[in-house]
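Quick heads-up: structures coming right below.
Each value in this text was obtained by applying a stated rule to the coordinates, not by laboratory testing. Just so it is clear, the structure is predicted and the values come from calculations on it, not from any experiment. Cβ atoms are built from the backbone, for glycine too; each structure is taken alone.
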Structure I
């Protein structure tokens, strides 16, 4: 194999790390791939770290020990506030409001480039919780959950409104929707979650918190631990939601019947972060 130039190695390493977020890639993988010494690869990684820090691409973290190596972690929020403000501008349009005080977001939630950024942001917020899986309810939460799970390097578990015979035995619960006050059902495949595992709940929209509350109850039935709740959008009202501890990227304010309005803004914690 011909000698590989440093610029080529760095380009290849960056590509590998970015395509395998939150996965630890052993130094031996790179030394064998490029026929280079460990010290040479370490110097390459040091340069990559500086680049990622300078341009806020994310974090490149070195893992020490027998199973050590290097991994790429989703970026911090410093660079994301402008992205969220741009999305807020796209959503703050009167004709997006649907009956029941729900904001039409389907076009946003099914645009891969946008959802990928949402996933990176939520992954950065919850990475320290070290979830074993990301869980969501069909259907609009699925793209966000997939992108978040990809950035965290863990699988997605899906809760359904109706169980599917093709998935085997399920566990179901009834819960009360906070907005409609109606009893609804959600189910999850029994083999999808093991006792003691750590689950991160990700969803697209939260008004009263009934659906997320149902997910929490369902995971408790599996004797799994809920390590966090993240949503793309939450409403300003009602202020008292069934779920107390959650993070949303944006907040929706519809005003009241006498003074209707559509205000979408980044959540306060994101501005402060």
Structure II
């Protein structure tokens, strides 16, 4: 099927996503999209968007000196219209998500990974652990802003593992390779494969899919914008400050919001991990 934004996704690709738990869509983001997102990532890291957790840096610092202070920034779309329109609400992402988990789709978070040279990856995990939607519609939409290779720490996945259980986590014993987050355990990872992609490619993966990334052993950055989505008819059981179990800090990206009468809460912290 070809949609109005020029993204083609076939019935076979939809079936492949549901069979394997992930799907690569080459060239979903244009080169212009990629360049604007890269430029905006630097603006965010320089503190050019007013936010208490992202203080302005010395204008004389080289771009490389600025970027290498960051591993990940949470919810950049809350402060940046570029991250919102070119990233979270990218029409190509929305069109594919409508085929995979739609037609009604909402987003609950975005994460801008800068991953400078020498920075660690993340150990085995399932996103469902952190976003407990439980209806299996949770899907990550991962836009590569640089070529992602084995050398610079691309994604690794275990195809089909989204059909398995939700695994417990423990502290890992490899801080040289992986960051501070825990690792999932209790499964066979011999079937893992690397997912190498080019800048502008998008990777979609199910919230139950076991995935990880390794340390960036290259001299270059591995920047990526990943957002998390779910079917808009599903509740988001993140307790909010009022104790409600349908968190409304969400954004509709396709179709209708059946819970629109509840309103939405857009006040969400942006955190710069250094």
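Quick notes on this structure:
- Structure (I, II) behind the derived value 18.9 of mean count of other Cβ atoms within 10 Å over residues 34-41: II
- Among candidates I, II, the computation of distance in nm of label points 7 Å out along Cα→Cβ at positions 42 and 250 that gave 3.7 used structure II.
- Ranking I, II by Kirkwood radius over Cα pairs in Å, the structure that comes out highest: I
- Once FRET efficiency 1/(1 + (r/R0)^6) of positions 82 and 162 (r between Cβ atoms, R0 = 35 Å, to 0.05) is computed for every structure in I, II, the highest value turns out to be that of II.
- Distance in nm of label points 7 Å out along Cα→Cβ at positions 10 and 154 from the coordinates reads 3.4; which among I, II: I
- Structure from which 35, 14, 9 was derived, semi-axes √(5λ) of the Cα gyration tensor in Å, for residues 66-113 alone, options I, II: I
- In this comparison of I, II, the computed figure 62, 25, 24 for Cα extents along the principal axes in Å, for residues 18-129 alone is attributed to I.
- Identity of the structure behind 29 (criterion: relative contact order in percent (Cα under 8 Å, 6 or more apart), calculated), options I, II: II
- Looking across I, II, the calculation of helix-only ellipticity at 222 nm (-39500 (n - 2.57) for each DSSP H run of 4 or more, over all residues; to 500) that yields -11000 traces back to I.
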